Structures are given as C-alpha cells and as structure tokens.
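**Q** Right after this note come the structures.
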Structure 1
Amino acid sequence: MRVSAEVKAQTRQALLDHALQGLADPGGEAEFTTRALARRVGVAHGTIFNYFPSREALLIAALAPLFQRAHQEFLDDRTAFESLQEALFAITASIFRHLAQVRASVGPVADAALSPMVRGGLTDEAEAVRTEHLELVSEVVRRFHPETEVTAVSSYLYWTLHLGVLTWWSADESPKQQDALVVLDQATRLFARALTDTQSETERPHVS
C-alpha cells in the first residue's frame, strides 16, 4: 500500500517528538535506542532509516527546533548589547535555556553529529543547525565590526569553541551550571579578541 505524503510527514514528526522525549528521559542519550523508539511510535525498526540516515541524524533533527527557537529568541531580543562578546554570550545563553530539558544529552549528540571531525561530513540536519548558527554569528559580528570579515578559519575557531562550551555545559554539575557560564564567558572573550587581532594584522602596513 502506498503511503501518502501526509502520513509520511506525521510519522517523521512522531519519530522526532518521541526522540526528543527520549533525550529528556533520565537515561538520556546514553540509553536511547532506535529500537525502543520504533516500538514507541509503532513502526518497524527499519522504517526509521527511511527518514533519517543514522541515529545521529535523527537525534540532531530532534534538537534542531530547539536551536532554531533559541536563535529566534536572540533575534527578537531588544537588548542593546554593548559589545560583540556580550552579544555572542547571549546567543549561547539562549541555547542553554531552550535545550535545558535535554541538557545531559546535548554534549554526546553535539560531539557525534555537529563536530567538524565527523567522519563522512555532517548530515543535512546537522549542517542546517551549524549554518544557521554561524550565519547569526556573522550577522552579529558585522553589527559591531562592519569592517571585519568572518573567514572560514574564524568560523572554524568559533564553532570549535561553541561545541566545547556545549559539551562542558552538558556535563556541568555546578549549581545552575555556573561553571559553564564562566567557560562561555572566556570562550566568547577569546573569539572576540581573535577577531579584532586578526583585523589589526590585516590593517597593519607590511614592512619588507
């Protein structure tokens, strides 16, 4: 029997909803299995891979709307940030808030799905999360430093720092994850300084 596009969309959404619920369960990502997910949704195990090429692709697709809401919250925020560092801090702090329900799962999923070192490259779902985030960062950089270009190297530096912060926050057992906020402050300070130092180097006259 041919499955309609509507039924396919409903099945895909059910997989995402139940996957997100699984990531929020006490066992989190460590105990999440696609077989258990298939039983929850009421589909054959192999059906999952008709929608997602891998477990990692499924999990990052389940988290993607939370990243998107965090990005939108930042864009809707009318706070007049005084510095690039402060604005970058606010972007990630918004992500912390929106992913709080699945915090313990964020580090493992980010490491498996979002790292630039992922074998075979990022999935479409992971690339969409990464691209949207880096475009937002580039927009913020241009707001504070219109003359500064966010190069591929700068983007790689930022993304590496960002994933490190997410991983730290995911495992942080300090009260209200205060240690992760300190790490975030240091990471945004480092990136902002690296950008301005790079700009200074390009503007410095070359002496032969």
Structure 2
Amino acid sequence: MLKLVCLLSLIASIAIAGEDTVSFKTVPLDEFMQKQLAIKLPIPIPVVEAYQESKLPGASVGYSYWMQPEDVEAVKTTGDLPSEHGYMYGKITQSVGYDKSKDIFIGVEDPQSLAKAKSYFATLTLERYQFDGHAILLVKMASADAKKIAYAMYIATNLETNVVYIALRPPRNSEEVGDALFESAKKHYVRITSDSQ
C-alpha cells in the first residue's frame, strides 16, 4: 500500500511539474499599444509577466509586440516570431469594425463572418464583455488537430468604428496558458454573452 501511495505521489508531482504555469501583469490598453492610439484608453490588458514591449525592425506601422526580451534578438536575426516562449501583439484592425448602433463586431460576429470562421475552426468560442462602455470580444479558436490554438481580443475604441485587435500566441501552443490569460482578463470585465461551437 505504501508503495502505491508513493507511486501516486510521484505521478502527481510529475504531472504538476509538466503543467504550464505562467503569471500575468496588467497594463492599460494605450500602454500595451505603445502610445500609438489617438486617445487614452485605460482598459486593463493582461500580459504574460515575462513579456516586455518590444521594438522590432521592419514591423508594420501600428503594430505593438510584447515578448521575452531574450527573444527580440533572435526575431531580428531570423524574422521568425518566438513559438517556444510565445508572444502577444496588438494593432488597430482594418478587417473588423464595431457598429455601436447594432452592438456587433462586423467581420467577426455578423452571420457571414461567423459561418466562415466556424467552417475553418473545429472549435470556436466567442464571449462578449464590456469595460467602461467599451465592447470587448474574447475569441478562442482551435484547428481540428489542435495544432493551432489562437486567442484574440477585439476592443471597441468608441472612436467611430475603430477596433483594437490583440492576439496571444501561447508558448508552445499551450492551451493552459491561453485559457489562463483569458481568465485573468475576465476578472476586469463585465460579462455580456457567450457562444461556443
């Protein structure tokens, strides 16, 4: 019996050691976007604690990157974004707009866009939140083989139809880290609706 207890304890400690444990810090949206927004938006954005704002040469105008400092030099050399430690980025998206009168993110929540996304991703979860009058959409998407798991936030700026897009590419495609980041975000926002497929 004692051997069984020791074996179970060893298995449990190995399982815990193998888990992806990541801590998060919170930065205001305008800081996350590295002061590129036309207005100040103090909407809290959870960021992996080890990530820092990163200036990448050749990055498209309007993009804001966050990653581990030691990964920046490798990105500059290879041009490949870090998959081992993951990264986050933000931009003012040209493909999605927020229609306040209809309370909808056009390009994501409208029927045509939603049908297209559902046909591409095996699982798709949309959750609507708000913070201080700003609509927020959290999106989790996974391919059929789960080799690609994507986490995205769409945030209405309330400046015309402009929307900020924030994406997390979790370290080693870790669903645990992505889910934890979303759970951290949800602590700051007021939930409206959700839709899982």
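**Q** For structures 1, 2, which has the highest computed value of distance in nm of label points 7 Å out along Cα→Cβ at positions 47 and 143?
**A** Looking at the calculated values, the largest one is 1.
**Q** Name the one structure among 1, 2 that distance in nm of label points 7 Å out along Cα→Cβ at positions 71 and 175 of 3.6 was derived from.
**A** Going through each structure in turn, the value belongs to 1.
**Q** Here's another thing I want to ask about it. Looking at structures 1, 2, which one was FRET efficiency 1/(1 + (r/R0)^6) of positions 23 and 151 (r between Cβ atoms, R0 = 25 Å, to 0.05) calculated from, given that it came out as 0.15?
**A** Derived from 1, not from the others.
**Q** Comparing volume of the Cα convex hull per residue in Å³, for residues 55-166 alone across 1, 2, which is largest?
**A** Top value of volume of the Cα convex hull per residue in Å³, for residues 55-166 alone goes to structure 2.
**Q** Hey, helix-only ellipticity at 222 nm (-39500 (n - 2.57) for each DSSP H run of 4 or more, over all residues; to 500) derived from one of 1, 2 reads -24500; which structure?
**A** 1
**Q** A follow-up question, please. For which of the structures 1, 2 does the calculation of semi-axes √(5λ) of the Cα gyration tensor in Å return 31, 22, 17?
**A** 2
**Q** Let me ask you something else. From 1, 2, which structure was mean count of other Cβ atoms within 10 Å over residues 95-102 = 14.5 calculated on?
**A** This figure was derived from 2.
Since every read-out is calculated from the coordinates, none of them should be taken as a lab result. Keep in mind that what you see is a predicted model, and the values were worked out from it rather than measured. Cβ atoms are built from the backbone, for glycine too; each structure is taken alone.
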